[in-house]
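Novice: In what follows, structures are represented as structure tokens.
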Structure P
Amino acid sequence: MGDNKIFKNKVKLVMIGGVLTRRIYSAFYKRITKREACEPLNLLLSSTFNVKVVEWNKRLFLDIDPKMVYILDGINIFANTFENTIQADIVIAQGYPAIVETVATFFAKMLKKNVIVAVKDTHWYWPKTFISMILWPIYRKLIEKADAILVPGSNAYKFWLLNGLPKSKVYLVHYYWLEADMKPCKEIPVTLRKIREKFGFVFLYLGRLIEKRGLYILIEAFYELIQDTGGDSICLILAGEGPLKSTLKRKVEELGISKYVYFIGAIHEDFKACVYKIADVFVYVPIYTTIPEE
């Protein structure tokens, strides 16, 4: 009873998340396995504040681009964000590309003068896509009105200082969960164990199968390694889903290395540690595109 009273008296802090769809697999699996609160920042803040996480998950089980959700539900997303912001004492907003939520947050802040708004932002660049260049002046003006900008790295920190934000507003906060809270691997699944037993050396890529992850470079490099070594004792596991999956499979077939390359799909949170455990080397080859890897 006493604990409940204390909790009610805590400062109300609202975490504004982005749109969730099946297309965003990492968020999707955390959601359906009820592990959405795994982010260390959320857990840390919960010890001090009355924390509420707000995210738009009405299209959660649809395999569609989040941009389409904004087209379908934009008004409702705006209203939902505004309603929760207006009730809060402190808001941590998602930032770009969740532009609808960001605008709604600042609109509520304008009406409720005493709400404190911090924006999580990862940018150390600004995308050169048409839509991003149009939205940049709007977003830049909104950021000026924030009480704080939370950035995850030194490059993002420098980016916002160079864009005119005072040091008193920009805070370096390492808030990513990455794989830090993975469940330990209790038992390696049979399919993974068979791969490990078959090959002496296993290379692993785990993530979205998208252009900016440099997967064509990875596959071509692996092909050259097979040519140099004979290849019978090595394999490459590509764990994840994404729009490039079918074209990457065709590339592997064209190179004649299908028996050495395994596409094992999206990995459930319970088995991520097991995938890492059977690998000898984790390979990550980000490339610079119009929307760079962060």
Structure Q
Amino acid sequence: MAKQVLILDSSQISTHYECAELWNLRYVENLTQFPAIDEPISAGTYGHKLLEIYYKNQFQGLAQAVKAALTYNIDEMDKADNGKFPLSPEKRKLVRARFQDYWMKYSAQDYTTLTKREHIIKVDEQGNPYDDYPNMPIVEKGFSYALLDSHEYLFVLEGKIDWIAQTPIGIAFVDHKFQFRERNLYSKSIQFKNYALASGMRLGVINYIRLKQNLDEKTLVRQPITFDAMEMTYWKQELTESFIAIAKEIKTGNHPRNWDSCAGKFGYECEFTRICNANPTMRPIMKGSFLKRKAWKPW
């Protein structure tokens, strides 16, 4: 009998903790009520891109890294999104200005980007391919972590880490968080525990970049987070049990509903509540009024 393969990322796992049926409708059936992502997500996407370019070019020196980032044309995002990248000119200007504030604050004593030797194939002037092993910056790197590989299951945890850096207190994974509204995130969240598990690192940093108009001491903040070996042992066990539960739900097609979550995380009704409230004969009709989004990919 072929083993059951299940590949999940932190967003999927967090959603399943919230409500299994919500996870099914969002990530298996790929339904959505909204045709496009909102401005906060778009601002984060743009900000991440600027920091990605900046830290990938850090080894060339400050001036070159800043120039490379500021040379990036957001029109490329418009092209990728068919000319409709959902971020207003005002917000684009704000993100770009905050990047300026960011590099100026941290440039004197910023963390150092770690590199990893990677195999690539190049072509010489005569058109002949050859192997090369350059040291590549560990920035926006996807990972696939084999959580469990047994005769019955293959469970893979996937995701992408924004930045691996040498900090004054050790090597750490760094996660950039762009926020319009100030929120201090739970340092032991599923996302950060997964990063620690997959990377093998016990130190992380939440890198807050807040997009309010005025600069103050809370606009740019770096919050260290730590994990010990016992935490990781317990988390790996709990995560494996969650994967098993999801795998069984997929086999049976039974995804339990958590009615307490219908109000949503922030008080907004779950977009699928009307599907769940409908009787079984009406559910397929209700689903027909939703959009089909692109299938989920972790990176």
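Bear in mind these aren't lab numbers, they're just calculated from the coordinates by the rules spelled out. Predicted model, so just to flag it, every value in this text is computed and none were measured. Cβ atoms are built from the backbone, for glycine too; each structure is taken alone.
Novice: When FRET efficiency 1/(1 + (r/R0)^6) of positions 202 and 282 (r between Cβ atoms, R0 = 30 Å, to 0.05) is calculated for each of the structures P, Q, which structure yields the highest value?
Specialist: P
Novice: Of structures P, Q, which gives 0.35 when FRET efficiency 1/(1 + (r/R0)^6) of positions 90 and 146 (r between Cβ atoms, R0 = 41 Å, to 0.05) is computed from the coordinates?
Specialist: It must be structure Q, since only it matches.
Novice: If relative contact order in percent (Cα under 8 Å, 6 or more apart) is calculated from each of P, Q, which structure is the one that comes out at 16?
Specialist: Of the options listed, only P reproduces it.
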